[in-house]
Structure 1
């Protein structure tokens, strides 16, 4: 087998990986708007919206590890990963579009509830078929400890820039006030137009990723993991992977981290629109530094992680981002933060948004790289390459916990009796105080607990090098 390391480090390959972050970034961005779209515009209760989105985790419990197992052991002229990558395009595009375009006959809570469940499961299927192989192929393309983080950094940067850029576009072009809706967030037509744009962008970006990495297929090492795809082999390999202490630690951390992130995502519009009372124009400007933070990730991440332990850097990023996220809310509850409508509040939130985004993105990139590094240690222990199953645990935990966070967000909205068809500036101060009181401490507690479990990760730079040396022995 010829070496593929130089190609993996080429700038063209890195930008191909960047294209791999666009589709997931747009799908993730939907979490920021789907609750308010179905709750405030279509009239589905917050609890039912949250439940419909959380139901997908039952599907993920099977589809994620199964996709990882199948892609680890798949044999085709397109290699192990590409058949699944190409197969992800149609469900991702179709169900993203349908999410924002419910047919006219879908009316009433029961039908809306079922419709959202179907769209959610279909969209999750497309995301699973793409995300797990796209992460797993990193370990096949390069065994360089730092280059893996760099490739993930490009994906994470695009994920953030496009996701946050979509938020800017939502408020600047689609969620704009109309004669019928003084509050642009309630502009129903805008969601539909954005849904069409997003569906097209998702399909094109995934196709670019697939075609861009197609040239690696002839050079990838062939692994003969199993002779059967029987269920017992699936369960055996899954159990072997779960036995890894580092993977269990990252799994526990992921449950807490992504639950917090999911709650944050679905309540983000409520916090910025109602708690801080920013206008649509102001929110579109506040998201700009977040986009810049995503751009800054590409040059800064390699410099910060070079020759350093990934775990130590991840913990520092975790602590910094968590505090920046929570402190403004907590200070407002104590009456120690600038008043709504003030220039001071606007500029402080703009600066906070930049650093919070940058630190969380660094954490995300390092997180994925840390999980990817488990593949070599697992191969030493079991004699099999199981990147797909290993990365499926990350994807499964991420999506399940995000769904739990979405459910939590919906329950919070109902628990504090947040009004439907609410108008900015007319929600009672008691309701807004309750929103901040539940949101701020809850998110901070989950983030800090996740940080503790990250500290239990065991694979160091030296351990990774030792595993590679062991695998190179005849």
Structure 2
């Protein structure tokens, strides 16, 4: 073992993320099992899930998780059960019912204070996670933080001074600025030897393999771009709703394309860079290509609200001629590849797409030219199992596909449609958006959340 290398690990985390707690416990357990703890240098960095939240968030855990992940209350309940099972495997006793959701900046500051005083930082991290999730302590409460600090040997006067001042705030914000520069969208986020980045609390086999490769110098330290390992779905998204961001001015151009059905396709363009996304190119690819070239736009991705052929009919030609990758929800693969499910065979069409890329609920699509221009995925099954909304929180826009229209709602009569799912998607997801959000659908004029809420009784 003497010939093996040191491993540098940077771990971005927040104390209010259950996945960070699971990931941190799993990471240290793996290092212990592999007997390589002394060869791994772990540098913990702060990244608040929601730096804009107040000292105490007044909503229960079900509601908090529903809002955080853009899912229904029933889905939030299922996620809590899943998290509890994951926690038990790592020896964590999650007590979600009484968790006090709160701002965590002072907890991060306490960790940095402990490090500056040479105290047991690992112990501080454990006590903060355990206090938040198992003992239901309020991590913005000064007395809670004083008691945790004293338990690891910090002087009470030092803790009180830190809490009453701006000490270590700059250090926390520096970590978060670095995360923003790296376009980190969720925690935990791990970088190994400045080579591989990992989002989510990945499984043991994946982590062990990476550490073995690092020890054997197969993961050399590099200053080039990170190789990203895809999010496994076990991460907490970051709230990037920062009013100081340069979000840029976004232009939305609706193009009505004609085939068996008339469908709204949308160009979503950052006016500063002329880069953007194309949503639901249902037909007339030559027309769409002409618009792109005439405006000198660069379309980075094609985003699909669902897989019916009247929303995907122009994709193949755009992909072949302009090399634009296209993306659909993970439940949409069947719709892209089956003329039966995407309905094209019943309209004398043959739409089959084999090169799609798939995403999960909560995925954030950012422009490479301006990462602050973002669309967040909200899974809204009902019209089809793969139906989604692409939501721009800053510009208050939501591309809703065929889930809801001006003066009406989507149909569920086609393959995979479900009335109950549609109702939940509209009431618990779309209608939970601010009332002044503009809804842009596949087959109607634009409308707003507030207008549609006032019209419909379910």
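Since every read-out is calculated from the coordinates, none of them should be taken as a lab result. Because the structure is predicted, anything quoted here is derived from the model rather than measured. Cβ atoms are built from the backbone, for glycine too; each structure is taken alone.
When mean count of other Cβ atoms within 10 Å over residues 379-386 is computed for each of 1, 2, which one produces 17.6? Before the final figure, lay out the partial values.
Numbers: 1: 17.6; 2: 26.8.
Attributed to the structure labelled 1.
Using the calculated result 23.2 for mean projected area of the Cα convex hull in nm², pick out the matching structure from 1, 2.
Details: 1: 21.3; 2: 23.2.
Considering all the candidates, the number was obtained from 2.
Of the structures labelled 1, 2, which one yields -10000 when helix-only ellipticity at 222 nm (-39500 (n - 2.57) for each DSSP H run of 4 or more, over all residues; to 500) is computed from its coordinates? Can you show the working numbers first?
Values: 1: -25000; 2: -10000.
Structure 2 accounts for this read-out.
Kindly point out which one of 1, 2 the value 24.6 was derived from, the read-out being mean count of other Cβ atoms within 10 Å over residues 11-18.
Derived from the structure labelled 2.
Given a value of 12 for relative contact order in percent (Cα under 8 Å, 6 or more apart), point me to the structure among 1, 2 it was derived from. Mind dumping the intermediate values first?
Details: 1: 29; 2: 12.
The value was obtained from structure 2.
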